[in-house]
1. Out of 1, 2, 3, which structure matches -0.73, -0.90, -1.15 when log10 I(q)/I(0) by the Debye sum over Cα atoms at q = 0.18, 0.23, 0.35 Å⁻¹, for residues 82-121 alone is calculated?
2. Any idea which of 1, 2, 3 comes out highest on distance in nm of label points 7 Å out along Cα→Cβ at positions 58 and 162?
3. For mean count of other Cβ atoms within 10 Å over residues 74-81, which of the structures 1, 2, 3 scores highest?
4. Work out which structure the value 18.2 belongs to, where Kirkwood radius over Cα pairs in Å was derived from one of 1, 2, 3.
5. Here helix-only ellipticity at 222 nm (-39500 (n - 2.57) for each DSSP H run of 4 or more, over all residues; to 500) was calculated and came to -1500; which of the structures 1, 2, 3 was it taken from?
6. On distance in nm of label points 7 Å out along Cα→Cβ at positions 10 and 90, which of the structures labelled 1, 2, 3 is highest?
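None of the figures in this text is laboratory data; all of them are computed from the coordinates on show. Quantities reported herein were computed from a predicted structural model and do not represent experimental measurements. Cβ atoms are built from the backbone, for glycine too; each structure is taken alone.
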Structure 1
């Protein structure tokens with residue numbers, strides 16, 4: 001019996017080596033990345049598909065016109081805020097790319113106002129150079145001039161155009177002053 005035990009071990013070892021070689025030859029175990037766009041029509045995504053387990057995967061989200069990229073969600077939790085994100089894949093991933101309209105950003109995250117009231121307006125649009133930022137443009141009314149951006153109570157910028165990150169709640173006030181004649 002002892003003699004057969006060592007032969008069985010050799011055969012099992014050979015079988016295991018052949019099995020590993022076949023799996024490696026066929027590309028290993030394949031796992032899937034599935035991405036849902038929320039809301040539908042909010043943007044375009046890249047990176048969905050089937051990958052070999054252990055492979056580096058890059059996902060990318062690009063907002064459609066009028067939208068900004070807000071976050072990546074997995075199992076109901078935020079795991080990244082950058083529109084480009086890389087990770088090693090070991091198991092199936094069901095992900096969500098969440099986009100917001102510029103109006104939603106102004107209503108829910110960045111509160112924008114003008115002082116004094118009716119001295120001007122603030123135009124808001126997505127920032128083309130970064131999918132997760134917006135551009136605020138101060139537009140003074142007649143007899144007023146722009147004096148700066150007050151963010152969370154502190155004057156930080158005096159240019160009429162300000163690029164804001166959308167991932168931190170904040171209050172932004174466009175400060176205008178009446179022109180002395």
Structure 2
């Protein structure tokens with residue numbers, strides 16, 4: 001076992017100790033265990049698939065081949081009348097407004113657009129943003145049932161069937177292993 005002395009800002013140190021207490025209890029070793037797990041996750045390979053809840057909606061990291069499926073799942077779950085895609089093509093801003101059913105049908109043809117790092121979609125009461133490369137942030141007021149349904153349908157596209165019981169969750173698929181946190 002090696003020991004490392006690290007300097008942290010006061011507010012971060014308080015948050016780390018608090019989270020360690022919640023996750024592992026207020027007992028000896030909980031801080032070391034928490035930091036060890038965080039560093040292990042940081043050094044782990046990128047996930048093959050990620051879906052989780054955020055305070056403002058959900059976030060996703062999906063392989064390119066699942067991006068059209070994600071769009072279809074979100075259109076089905078959110079039931080917008082219209083879908084508005086916005087992105088930059090070169091230096092020109094492009095905006096495409098489609099009826100939801102047509103947007104759903106055309107999703108397979110639009111994978112390159114969805115992977116564009118400037119891509120954004122408005123689903124009436126929700127907005128989906130990307131950082132590119134299959135990473136997406138959904139800002140939407142979702143109830144527990146919607147969150148779980150979206151996650152389960154996306155995971156099923158990757159042949160993963162799990163039961164999600166709580167409103168807040170995080171599912172990571174890394175090297176074929178599924179990790180679920182609440």
Structure 3
């Protein structure tokens with residue numbers, strides 16, 4: 001839990017840094033992302049009227065499954081501009097920012113993680129990891145492509161609106 005003692009906030013704010021277990025991200029059953037170490041944070045909290053403004057940076061090491069080749073790889077997700085405001089009255093003695101740290105870090109996990117930009121992925125027929133080398137599959141001959149139905153298709157303009165009619169942007173006269 002990342003808890004900030006609000007009673008320690010002085011005129012120039014209060015800084016806190018540390019580590020929390022990666023389990024804070026709750027990724028234990030996620031098939032794509034797993035925590036690979038502790039979450040590190042460096043935060044500063046300041047009073048601004050009736051609010052507490054927390055800013056800083058947080059990061060967490062992760063193991064992600066590549067969306068092309070399905071291999072796991074290590075990376076670090078970072079939030080270099082963590083910024084949240086909280087009501088002072090709701091947090092008179094301490095402030096728990098764990099949920100916001102978790103949310104911001106989870107939002108930094110890519111939707112389709114790649115182990116590297118040039119990842120070749122898997123063969124669609126045999127499942128061979130093409131990063132390790134080519135497979136022995138022969139493309140099926142004579143099988144039509146799913147897109148072959150569009151061969152020879154050409155777009156033709158549709159019918160035009162009649163003169164004085166109700167073309168786009170015109171109002172019909174009554």
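1. Details: 1: -0.73, -0.90, -1.15; 2: -0.45, -0.72, -1.24; 3: -0.65, -0.83, -1.17.
Clearly, the read-out refers to 1.
2. Details: 1: 3.3; 2: 1.4; 3: 6.5.
Largest calculated value belongs to 3.
3. Details: 1: 11.5; 2: 16.8; 3: 14.0.
The structure with the largest value is 2.
4. Values: 1: 20.2; 2: 18.2; 3: 21.5.
Only one of 1, 2, 3 returns 18.2 for Kirkwood radius over Cα pairs in Å, namely 2.
5. Details: 1: -5500; 2: -11000; 3: -1500.
Going label by label, the one that fits is 3.
6. Working: 1: 3.7; 2: 5.5; 3: 2.9.
Between 1, 2, 3, the highest calculated value is found for 2.
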